[in-house]
Structure I
Amino acid sequence: MTEHLQQRIEELSLLTGDSFPIDEANRLFTELREELNRGAIRSAEPDGVGGWKTNTWVKKGILLGFRAGSLGDSSLGGFPFFDKANLPLRKLSLADNVRLVPGGSAIRDGAYVAPGVICMPPMYINIGAYVDQGSMVDSHALVGTCAQIGKGVHLSAASQIGGVLEPVGANPVIIEDEVLIGGNCGVYEGTIVKRRAVLASGVVLTASSRVYDVVHNRMLSATAEQPLVIPEGAVVVMGSRGIKGDFATEHGLSLSTPIIVKYRDEKTDARTAMEEALR
C-alpha cells in the first residue's frame, strides 16, 4: 500500500494544469494523513546507522493536499476559521491515551502523537510532525510541519520547533529522545539535537548558527552537506562573542551565540527530570 501511495504521489506532483486530477489527489492525501496519524510513515526517520533520512515523497504528498484542497468553513465553538477543507483538525479520543488539556490547543490531522504525550494549552502540532511517547508539548509551544520529536522530550513553554515543507529535499528539525528544550528556545532549518541534550532557556539554533563547544575546544556549524548537529548530552546556553573592527571594539559590541558549557551528568539529570506526578 505504501509503495503504491508513494508512486502515485510522486506521479501527481509532476502534473500541472488541466491534467491534475483533484479528486484522486484528495483521496491520496486522505490516505497519507491516515498513515501519518498512525505513525506508519514519517517525513523523516532514523537511517539505522545513527543518522536520519528525509522522505521527500511525504512532503510532496502534503504539498499535494494543499494544492488540491479548496477553502472551507472550519469554524468551531463560535470562532470563525476558514482553511483548506481537506486539512481538518485531528480527532483524538480517550483510546489514543494522549493527555490534551483544555484551553485552545490544536493538532492537525496527519500528525502522529504517541500514547502518553502531554499537550498543555495553548500549543500547536502541525501536519507531518511526529511526537513520540512520553513527551510534553508545553504551553505556547509549536511543533512545526514535519518536525520529529523523540521519546521523553520536554518542549518547554513558548519553545518553537520550526517546520519545513519546501524545498521538499530540505531536512526537518530532529529532536531525539530525552532532550530538554528550555523556555523560549527556537530550533530551525533542519537542526538535529541528539539524545539527552539540554537547551537552556532562550537558545536559538539555525543553519547559520556557530556553536562553540568549550568542553572540547571546537566549533560546530552546518555545511552544505550536513545540518547543524548538537551532540548527545550537550548542555547549551546562550553566550556572546566579540565583533572585530574598531567601531565594534569602541562600542563594546558582541553577538549572541550558543555555547556548549558541559555535557549532561547526574546533577543535570536531577534538575531536568519531569515530575511523574504531572503525568
Structure II
Amino acid sequence: MSDWDGRGLVSTAWLEAHLGDPDLRVFDATVHLRPSTPGPYRVESGRTDYEAGHVPGAAFADLADLSDPGAKLNFTRLPADRLAAALGALGVGSGTRVVVYTTTTPMWATRLWWMLRAAGFDNAAVLDGGFARWIAEGRPVETGARQYPAASLSLSDRPGFWAEKNEVLAAIDDGAVCTINALSPGVHSGEAAMNYGRKGHIKGSRNVPYAALLDDEGRYRSDGDLRGLFEGVGALGRPRVILYCGGGISATMDALALTRLGHPSIAVYDGSMSEWTRDPDLPMETGA
C-alpha cells in the first residue's frame, strides 16, 4: 500500500512525497484518555504533543471542537452542516485532500476519517502507522503550530453510516446484520475490571478488537489478514454491519478495515456502550 487508493490509508512515503501539494491538508488529531475516578477515563487534548513535533505543515484538529458540545456523551457527532463549518475554518475545502494521523492510537484519526466519509467527503485518508512510524523512519519533523487558510465546504449526511440505539436493538434478532464490538476481548467478555457501567457486551454481538487490526509496527494488517478476522465473526456474509465500542471512536478502526474489504453497508453506533449501558432494559451478556 503506497498510493492514494480511496480505501482509507496512505503510507508515510506517500505523504512525504506529497507534502508540497497545494491541495493537501494534514492534521494531527491526537487525543489522550487518562485513567480517572469516576471513570473510566478523562479526555485530554493532544495539542501539546502536536506542538512538540509534527509532520511539516500539519495543523492540529481538536476532535472536541468537531463534536457536539451540547451532547451528554463525549465526542458525539455534529450534523453535517455544523461539521462543514468547523472543518472549513480549519482549511478543508471541497477541492482538498485530507490526511489525518495521531501520535498515539490511530482510532482518533479513523474517527475523523469516518466523520468525513459519513458526511460525503471521500477525499480523506489515515496515515498508516501514524506519527510513530513517521519518526521511526527518520522523516522530517517541525515544532510549533500551523494553520491553513479558511475554506468553503459543504457536506451532507449520508444515510446509513451512523446507527442509533433502536437500530442496534432491532439488529439483535436480525440475521442480516452483524453487530461487532471493537473493544478488547476482556471488556467484551466482562472479565476485565474496566467497564462502561455494566460488564459484557451488547447481546448477540461479536468481537473484533481494534488492536487486532494492527501489526507489530502499528500499521494495518494486510487485506488478507483483515478478511480472516471479519470472516471469523460472519461479518462479510451479512448485508449490514454495525460497529460499536465505548464511545464510537475505536469502532471506526473496524470501519476503515471493512471499507478496505469492500463491505457495502457499514454503520458506527455513535453512542456505543456509553449510551447502551445507561439503560438497564437494553440487553447485555458476558462471555466470548
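Laboratory data are not the source of any read-out in this text; all were calculated from the coordinates shown. Since the model is a prediction, treat every value here as computed from it, not as a measurement. Cβ atoms are built from the backbone, for glycine too; each structure is taken alone.
Observations
- Origin of the value 27, where percent of Cα pairs over 33 Å apart was derived from one of I, II: I
- Winner on relative contact order in percent (Cα under 8 Å, 6 or more apart) once structures I, II are ranked, highest first: II
- Each of I, II could give distance in nm of label points 7 Å out along Cα→Cβ at positions 32 and 248, but the derived value 4.3 comes from I.
- Taking mean count of other Cβ atoms within 10 Å over residues 48-55 as the measure, the highest value among I, II is held by II.
- When mean count of other Cβ atoms within 10 Å over residues 112-119 is calculated for each of the structures I, II, the largest result comes from II.
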